[in-house]
1. For the read-out helix-only ellipticity at 222 nm (-39500 (n - 2.57) for each DSSP H run of 4 or more, over all residues; to 500), a value of -28000 was computed from one structure; give its label from 1, 2.
2. For distance in nm of label points 7 Å out along Cα→Cβ at positions 5 and 45, which of the structures 1, 2 scores highest?
3. Given structures 1, 2, which gives the highest value for distance in nm of label points 7 Å out along Cα→Cβ at positions 61 and 85?
4. Here distance in nm of label points 7 Å out along Cα→Cβ at positions 21 and 77 was calculated and came to 1.5; which of the structures 1, 2 was it taken from?
5. For which of the structures 1, 2 does the calculation of relative contact order in percent (Cα under 8 Å, 6 or more apart) return 16?
6. Taking Kirkwood radius over Cα pairs in Å for each of 1, 2, which is largest?
7. When mean count of other Cβ atoms within 10 Å over residues 53-60 is calculated, the result is 14.0; to which of the structures 1, 2 does this value belong?
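Here, each number is a calculation from the coordinates, and none is a lab measurement. Just so we're clear, the structure is a prediction, and the values are computed from it rather than from any experiment. Cβ atoms are built from the backbone, for glycine too; each structure is taken alone.
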Structure 1
Amino acid sequence: MTWQPPPAQFQPRPPEADNDLAIAALCLSLASLAVLIVGTPFTLGFSMFLSAPLAIAGLVCGVLGKQKADSGQAGGRNMAQAAFVLGIVSLVLHVVAVIIGVALIALLIESLDDFDVPEPDRGPDAEPA
């Protein structure tokens with residue numbers, strides 16, 4: 001009986017490094033959406049000042065994370081892509097919320113101009129003004 005070498009074994013791929021930028025992008029984009037959707041009605045719109053910077057930071061981190069994944073330095077390309085899309089959706093909703101807010105304020109100002117305040121009743125003995 002002749003000696004035969006053992007069969008070649010499957011060599012698994014080494015695990016890809018975590019893409020911290022993709023994780024940060026997803027967290028920032030989700031936080032932006034949460035602040036915009038949940039916070040705006042309760043804070044009278046002041047949460048929109050926090051939502052837009054979070055969305056922009058999510059977009060930037062998403063683009064950088066996608067570039068890092070495409071160059072092979074890390075995985076998480078799909079996560080970075082999802083964060084990028086969520087950041088765009090958040091910014092679009094932010095613009096829509098600002099337009100609706102400005103329209104509501106303009107409507108309120110216009111309705112206040114049309115509001116006539118009646119003069120108080122001075123009684124039967126009062127002199128005409």
Structure 2
Amino acid sequence: MLHALIAFMVLVGVQLLGLWLVQLLSIPVPGVLLGIGLMLVFLIIFGRLPETLARLSNFLLAHLMLLFIPSVVAIMTQAEIIATEWLPFVLACILATAITMIATAATFQYMLKRQSAKQQSISRGEHV
């Protein structure tokens with residue numbers, strides 16, 4: 001339980017670090033996005049995903065729909081604005097979905113190729 005709490009504090013801490021850096025350096029990037037980038041850098045430097053962080057991440061992903069509730073409520077409160085500006089809203093949704101699907105597919109293909117190359121090198125007795 002303590003390990004899960006520490007893993008959660010790491011996730012929140014990296015997000016807060018990103019928010020703080022954006023504010024400190026006046027970077028025109030969302031702080032959460034910078035936090036995600038910092039987490040990626042930390043994981044690359046660390047070289048692996050700690051087991052506790054992996055379990056916490058899988059738990060959060062399993063309950064991801066709950067994290068969308070605030071966004072949906074915010075959109076519902078802006079129904080009048082969306083009704084008058086529906087075309088840019090719909091186009092932004094379609095474009096964001098397309099970009100997400102393309103990025104996900106490209107990442108998945110990359111990981112499959114990487115896994116296949118790793119398995120081939122292991123079967124040949126090489127170390128990766």
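1. Working through the options, I get structure 2.
2. Structure 1 gives the largest value of distance in nm of label points 7 Å out along Cα→Cβ at positions 5 and 45 among 1, 2.
3. 2
4. Numbers: 1: 1.5; 2: 3.0.
It traces back to 1.
5. 2
6. Largest value of Kirkwood radius over Cα pairs in Å: 1.
7. 2
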